[in-house]
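Each in structure tokens, the structures are laid out below.
Rule-based calculations on the coordinates, nothing more; no lab input. This is a predicted model, so every value here is computed, not measured. Cβ atoms are built from the backbone, for glycine too; each structure is taken alone.
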Structure P
Amino acid sequence: MADYFAHETAVIDQPCKIGDGTKIWHFSHIMPNCVLGENCNIGQNVVISPDVVLGNNVKVQNNVSIYTGVICEDDVFLGPSMVFTNVINPRSAVNRKNEYLKTVVKKGASIGANATIVCGNPIGEYAFIGAGAVVTKEVPAYALLVGNPAKQIGWMSTFGEKLEFNAQNEATCPTSGEKYKLDNNKVTRII
């Protein structure tokens, strides 16, 4: 049996899987068939719909809605009041549950407060989505996006620092010292 914490006001529907060390706070609702990894933090008033998968160490801030079709890999950060969608053309009178689109948020990505992720648009690893951005297309790994609709304005390190590339298309994270290469509009970390 997993060793996790759930506040007494949280609602956890069974069956679901919750990893060791995970914390679920006030008024949050975990729906059936969810998988929450180890050491996740689910803030206050969070809704996690059926069949959602969260990896290890995922941080979900207050008032976030994670709808069916979303998969977040390890170390993802979901800022306060951000939201995912799961149907491209919703109508109250039309049942489109068989049209849910999958959205994958790759390892280490961060999504800022009040951002909206339109379904079917994968978010690359270590991408950084600014507060209030509306993502309407695929996001490359390490990309920094802001605005509505979201536009790429730069690149970010795994540490969350903006990268400045030199004439040789190389950059160094100012905090961690990690090195990166930009080639063909793709960033890779140099090991």
Structure Q
Amino acid sequence: MVEQDRTAEPSRFLTGQLLIAMPQMADPRFAQTVIYMCAHSDDGAMGLVINRQIDSISFPGLLKQLEIDAPGANDQIRVMFGGPVETGRGFVLHSPDYVQESTLMIEGDLGLTATMDILKDIASGSGPKRSLLALGYAGWAPGQLDHEIQANGWLHAPAGADLIFNDNIDSKWDRALATLGINSALLSGEAGHA
């Protein structure tokens, strides 16, 4: 019998997963957040917060700021706070039915595109079937996220498109915890270590 090498790229396992903030999360920018992990390697990690809306800007307002002509732009499309890094930069996490040359396919299940063309296509109705538009992203230096997980700052769980793209933003944290069989009402803000 051949033994599998369990040490091969140990830190990449979070790509395509959800990070769920624990109640004791000290950084208020991440309190009760759910983050879709776009990349996680020895070079660091990058993800998008999927449950925090930016109320001060609408999709038509964003298009106007970017000077994209879209008279029929859907004002129901939400602009999300993707994280505190490069908050002026937009990212679209989307279903795999839409691919541009610059699209990063994540684990074959989702695409990440950060071009003006995808915004134009979404506005015109020719974009991906499902999408989440975010300004900024969450980023970690090499080893930083691993340390935060070991310090009980985050849980991780499998990601599902229904949770990611669901419009009920306020319940995403609870529903993400429920995928692990955890009732958020029973979580304590105090962490212990064995």
Structure R
Amino acid sequence: MDYFKHESAYIDEGVNIGKDTKIWHFSHIMTGCNIGEGCNIGQNVVISPNVVLGRNVKIQNNVSVYTGVICEDDVFLGPSMVFTNVINPRSHVNRKREYMPTILRKGSSVGANATIVCGNEIGEYALIGAGAVITKPVLPYALVVGNPARQIGWVSRYGHRLNFDKNGEAFCPETGERYKLVDGKVNLTSE
């Protein structure tokens, strides 16, 4: 094995796990999952069948990642955040064929105790605040908070608030990267 698995973790057959991934206490990785290199899966995490995780995905404690979820590279899932995969669940109705996909694009982060309702896409480098409830798609670089979540600003790839000037330009205070806001969309213009 070129990954680490705590002795209390359980991994089903038919799972692909990338090099240098770490799977911690009491976690369960179910059949058909593809987990990229360098991921960190905290304790008491369940990864349901056929979930896809890119490289360097960080999943904090007490998260269930349900079938239909795709996390691209560098996604962060905060402690006890929640996914759904059926829009109208009923105990007496089997809706396993109605799972709706949820996609988290590269570099996006989800805060502790946030909920992402299925069928939505979280844009690249978006930042979802702790406790937010996502009921619609989130734009790349968007900062969203609340229940239901609403966008309150924009962030850089490093998670810093972007303050756009009258020309629609902003920079990341940590890296100096420059961003442009045009027609309600943010683009990285220099690295």
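Upon calculation of distance in nm of label points 7 Å out along Cα→Cβ at positions 68 and 164 from the atomic coordinates, which of the structures P, Q, R produces 1.9? Computing distance in nm of label points 7 Å out along Cα→Cβ at positions 68 and 164 on every structure in P, Q, R gives 1.9 only for Q. Figure out for me which of the structures P, Q, R the number 0.25 belongs to, where FRET efficiency 1/(1 + (r/R0)^6) of positions 20 and 172 (r between Cβ atoms, R0 = 30 Å, to 0.05) was derived from the coordinates. Answer by label: P.
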